[in-house]
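For reference, the structures are reproduced in the following blocks.
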Structure P
Amino acid sequence: MNLKRIHHVAYRCNDAKETVEFYERVLNMEFQIAFAENRVPSTKEPDPYMHVFLDAGMGNVLAFFELPTQPPMDRDQNTPEWVQHLAFEVENYDALLAAKKHIEGEGVDVLGPTNHGIFQSIYFFDPNGHRLELVANTRTEEQVAELRRVAPEMLEEWSQTKKAPRHAAWLHELEFRGSAT
């Protein structure tokens, strides 16, 4: 098997029109296509839906389903809200700061920038409660090579101990030391 790319990622939304308008206005995504059916094509179940697709750049597609006959949507209550999120890359740190200013200008609360050692991020929520992240890479090739080198060791140590391995602690140590002063 030779996977080419992710064709699309789909999430549920409360209101398809509101969701499309948010992503167009706040993230400048282009609304591409919509499907609407009264039956699910794969299962043939009667379940009316609206399925909308937005251009997330470079062939990436973000899609949403509005399901008006289903119980109200909610997030997984056993998972912290910071865990499940969609992350989009921006050109550079200046673009990240400009995006933060734009998003806040749209009345959306934004957290960050947060320094992750190899990238900087900002975080905010869409109208459906999905957490979004914008990322500006700041990494060097040497940093990425080191992270790739230690990844198997870190995973093995984690699988045995369920405690954070220290192999890549350098990613956040400078940030934490800087905030303690």
Structure Q
Amino acid sequence: MVRIDESRRFIPVNIAVLTVSDTRSLANDTSGDTLAARIAAAGHRVAERAIEKDETDRIEALLRRWIAEPDIDVVITTGGTGITGRDVTPEAFERVMEKRIEGFGELFRMLSFQTIGTSTMQSRAIGGVAGGTYLFALPGSTGAVKDGWDGILAAQLDNRHRPCNLVELMPRLQEHLKPVAR
């Protein structure tokens, strides 16, 4: 199903990785480690990596900082997408997103269903765009990170993926900010 056009030159993108957790540290962040390793193995650059507590204001502040950073093209978070009281990553995303990528969450849950069955209904995985930066929130399990990266993001962040991909749209993400010629 994934078609890579080998005649096209690969364009690496700069990706920031955020783990949202009250209990993780860099020493035991297996989901963040898994995501960072897959990003690097695909030929992309891990531009920044952080761990932030499940607090909407703190997550929002970091997202805004990374969105404003010209050397970050994509932010992928892991954790905080469930339905418990401390799961607030989607709320932080909602505060910063200009546009939602509805299909990301839908596709993630479809893929996840094949792995964990109906438990996937508890996931609030979300995708969007803000300030020309793609934003994707994955659940905090290593399996969810693998599903999200391997099943969706690896292909969509490869400019050689056909018939279309997110990388080729990057130059046009801020078209709405340009003045209209009359």
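FYI, it's all coordinate maths here, none of it is from the lab. All figures in this text were calculated on a predicted structure; none of them were measured in a lab. Cβ atoms are built from the backbone, for glycine too; each structure is taken alone.
Out of P, Q, which one gives 19.0 for mean count of other Cβ atoms within 10 Å over residues 33-40 as computed from the coordinates?
The correct label is Q.
Distance in nm of label points 7 Å out along Cα→Cβ at positions 9 and 89 was computed and gave 1.3; which structure, P, Q, did it come from?
Going through each structure in turn, the value belongs to P.
Matching task: 26 is the computed value of relative contact order in percent (Cα under 8 Å, 6 or more apart). Pick the structure from P, Q.
Going through each structure in turn, the value belongs to Q.
For which of P, Q does percent of Cα pairs over 16 Å apart, for residues 41-120 alone, calculated from the coordinates, equal 61?
Q
Work out distance in nm of label points 7 Å out along Cα→Cβ at positions 129 and 145 for each of structures P, Q, then name the structure with the largest result.
P
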